[in-house]
Structure I
Amino acid sequence: MPRTTHGTHYPEPRITQFLFASRAMAPLWTIVRIYLGWKWLTSGWGKVTGGGWIGAEAGEAVRGFLNRALELSVGERPAVTGWYAWLIENVFLPNAAVMSHFVAFGELLVGIALIAGFLTGASAFVGGLMSAAFLLAGTVSSNPVMFILATWLVLAWRVAGYYGLDYWVLPMIGAPRGGFGSWKPAGEVREPEPHGQD
């Protein structure tokens, strides 16, 4: 196993390099990214333009959703775990109006970022957290699929936004470009080429 000055280096298996970091897979991850972004965008837009989520009515829809989740936390086979029910009762419900704005604008912004390919890995991670929160509250719907797709996009962060803003953004913040273009990973030192003898 190769050793580095900073510890042990575990090389990435070729299969994961191909699936999550190869140029050949960039078109597939672009389709997944735009699809998931569209799902979040339309969901967020419905909340921002509909009633009960923002403005004077903020918190009404969230309270209804959270109270239903509390009902699912009791009985012989609760669908919501006790620790999450405690969070709902003591943290989320008292701050329903704030949570309502976070959810509505969070969904909208995650959708826009994913469609544009802006910080795809981070955007997908936030979207995955929201899907996980809905699942923990006992709401299935499309959340399992959205959570899985978000997780895959987090794994494919290096190429999922290649056909998007990440093409320019990632190199600007020091992230490696992999095999795309002439950019090298930050801090990489190219080995000198051997010289022939005279």
Structure II
Amino acid sequence: MSKLQFIISSLFKKNRKEVLSEKSLIRQNIWHKKQHISEMEKEIEAEEVFEKIESLPEFQAANAVLMYWSLPDELPTHNFIIKWSKKKQMLLPVVKEDEMLIKPFLTKDEMTQGSLGIWEPSVQKEYINKIDLVIVPGVAFDKNKSRLGRGKGFYDKYFVNRHIIKIGIGFDFQLIEKVPTDAYDIKMDKIITRSRIIE
């Protein structure tokens, strides 16, 4: 390795450590804020976010929508998924080892808890057809449409070489000034919170 390559490599490693450290601090900060939001506030914010989504031409035109079955600390999605499963093909991610598979949502009763504690469709068959829209969870987002996830990179890996409309959603406080990013972090096409639409 030449001296120049060594310097570049050292700077990259230093940069990477700084980004990881910043991401960790943001995750902690958002986690603390989530502890102070009531169940009623979560539902109110979710209702307003999903009203905005329902009015989007991209959602109205979509036949197959990939979402997430929300964890207790996320913007609630269960009612929205159940409601729209009667009219559209609603899909959910299933984590298998280090990759994300897509399976159809059928009913709430046909869900099992996966290895990461996330509820997933119990159907065996994967969905391999076209997905029109993805509604993406995140820990934080910014005005440049960057997204900070939980750190596993499942969504970023899934989006590589896939041209799908991606809408990040969250609580108002999850929209921050700047999300630190790595080269492999995928940007959203839109960010929607209770009081903002960024496109």
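Comparison across structures I, II (criterion: FRET efficiency 1/(1 + (r/R0)^6) of positions 158 and 174 (r between Cβ atoms, R0 = 25 Å, to 0.05)) gives the highest value for I.
Each of the structures I, II was assessed by distance in nm of label points 7 Å out along Cα→Cβ at positions 30 and 70; the largest value belongs to I. Work out the source of -17500 here, i.e. which of I, II gives that when helix-only ellipticity at 222 nm (-39500 (n - 2.57) for each DSSP H run of 4 or more, over all residues; to 500) is computed. Considering all the candidates, the number was obtained from I. With Cα extents along the principal axes in Å derived from the coordinates and found to be 62, 37, 33, which of I, II does the value describe? Among I, II, the structure yielding 62, 37, 33 for Cα extents along the principal axes in Å is II.
A value of 15.0 for mean count of other Cβ atoms within 10 Å over residues 118-125, calculated from one of I, II, originates in structure II. Among candidates I, II, the computation of relative contact order in percent (Cα under 8 Å, 6 or more apart) that gave 20 used structure II.
A short reminder: the numbers here are calculations on the coordinates, not readings from a lab. Quick caveat: nothing in here was measured; it's all calculated off a predicted structure. Cβ atoms are built from the backbone, for glycine too; each structure is taken alone.
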